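So, here's a batch of structures to check.
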Structure P
C-alpha cells in the first residue's frame, strides 16, 4: 500500500506546537491500530463477510482506499478527520482478516509473534529517528523509489507465483517501510514539515508504515514455517 499525498502544511513554530503534533499523531496511530484489531476480530466472527472479502478483492480494496482518500481530503477538519480515520482503519482490519485466518490456521500463534516483532521494530526505529541528529530528508525519495520497485516486482510475481520471490519481496518490504518509518518519524519530530493541525495526515503515514511492515513480517514468518 502506497503513502498518501499530504496537503501543504503550515510548519510548527515552537516546541509546544511540536509536542502537541507528536502527542496527537501517535494518539491517532495507536487508536487506529486498536480499531484495526477490532475490525479483524469482527470479520473473523462473520464467515459470510470473510468470504465476501475473498470473493470480491477489488470491491474490498475500494472499500479500504475510499475512506483513506476521504481522510486525506479532510485531514484537518475535526471531528470528521477522526471519524474517517476510524472508518479507514476498521476497513483495513476487515480487509486483512482473511489473511490472518489462513495464516493462523496453518501456523497457530504466528500473528501474535509478527505483532510483537513489528511493535519492537517500530519502537527501535522510532527511537533511532528521534535520538539521531542526522538529517533524514534524503531517505524519503530513496525509499519511495524502493516502494515503486516493490510494487512492480509484486505485480510481476502475481503471474509467476514464485514462493522464493514472494519471501524476498516480503523482506524488502520490511526494509523499505522500515526506512519510510524513520523518515516519517523524523518529519513529525524534527523536520517541522507538518503543521500543528496535520496530526491525522502524519498519523496515517506512520500507520501505513506499520501495517505494511506487519503484513510483510507475517508473510516471512509464515513462509519460513512452510
Structure Q
C-alpha cells in the first residue's frame, strides 16, 4: 500500500495498545523513567543490563524490521551507564552499547539506525570484552542523522548536527554540522538565532492534543471499509 488507509480511531487504539504493553513489560526494566514517556512498537525494544535512565517525555519507536536496542555492560563484572535527558526521541534501529558512560542531553534526536558506543569491545590483540573505554557525551539539542556512528571518547556540543552515515571519532564543537568518515566540521550554525526544540511541542499545548490533530488531518477520510479493501485488494491507487 502506498499510503495509510486505517481510520483515526484505529490509530488511537493501536497507540493505546503499544503504550499499555510498554508500561507493563518495558518501563519496569528502566532504572528510572521521567514523566509521560511514549513507546511505539515496544515489543521490538530490547534492554540489557542496568543503569539505563530516560528523562521526561522520552519518545521511542521500533519496528520488527528495525528493533531498538540498549545494552549496558553486557559482560560479567563490568560497569556502564546510559542516560537520556528530557524531550529526547529515538527512532527505529538505534543501537546503543555502554561499558563506561553515555550521556545524552535534553532535546536530542537520534535518527534511524544510529549506533553509539563508549567501548571498542575488542582490541587488536586483546579480543576479550570490553576493550578500551571512554565516556560519550551528547550535549543538548543534538541531532544525529540516519546510520551515523558515534564512538568512544566523543563529546558533541550543544545544537550540533551529525550528518547521515557519518563516523564520529573526535569531538564536535557546539553549533556545528559535522559529516563524513571520519566526521569533520563542514559548517557552523549561527547560535545567536533562536532554535525550535522538541520541548516546544509540550509547552505550547498538551502533546496528545497536537498529535491527535496531526493524525486526524493525516488520516482524514479513511474508513474501516476502505482500509480492509486496501489490505485485501491493493492497487495503484492504494
Structure R
C-alpha cells in the first residue's frame, strides 16, 4: 500500500486512524471518502494513456499555469489543431487512435466550464501563432478560439512577442498544477521521450519564479489578444 501497488481499503483507513490516534470524526470521514473515491475509475482510464497520471492530477487541480514555446497549450486547442498535432507524432498513429486522443483533449477542456472552473494561465511564444499547424483555415479557427476563451474569467492568455528576442525558456515547456492545500503543487515537465513530475517545495518554487519572470517578458492579456486577432486576420485572408 505504501509503494502504491494497491490502494487503501476502508478497513485500512479505519485501522490506521485508530493506530495513529486520529480521533476527529470529520477527518476520519474525509479520509474514508478519499479511500472510496480511489476505487472509482477515472473517465480517461479506458483510453490507455501514457499521461494518465497527469490527466488525473489536472482533474483535481484548482488552477494550472502553462508555458509552451511553439505550440498552443492543449486545453486551448481546437479539435482540428489537436488532430494535426497528433498526425505528426512519431511513431505514427492510426486514425482511430488519433480520434481517441482528440476526444480525450476535448473532454479535458470541459474543466474550463465546470463549477468551479479550472483557472488557466497560459504563456506561449509568438512563434506558436505563426506556425501553420493544419493549414490556414485550422489556424484561423484556432486563433479565433483563443480570443473566445480569453473572455472567460478563469482564462488568462499571454504571448511573448518576437521583439523580446532571446530568453532563457525558449527551449522549455512546463506546467504548474495547483491544488487545494495542504495538497502540494506539482510541476509537470514534458519532453520527446518522457515526462517528469516535481513536487518538492524548492522545485515548485523555482518554477513559480521562472513563470513570473516569463510574465515579465510577455505582453499583457489585452495586448496579447490584440496580437492574436491581427495574426488571425492574416489567416482569414490566406484561407479565402
ask   = If helix-only ellipticity at 222 nm (-39500 (n - 2.57) for each DSSP H run of 4 or more, over all residues; to 500) comes out at -14000 when worked out from the coordinates, which of P, Q, R was used?
value = R
task = Using the calculated result 35 for relative contact order in percent (Cα under 8 Å, 6 or more apart), pick out the matching structure from P, Q, R.
result = P
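None of the figures in this text is laboratory data; all of them are computed from the coordinates on show. Computed from a predicted structure; not experimentally measured.
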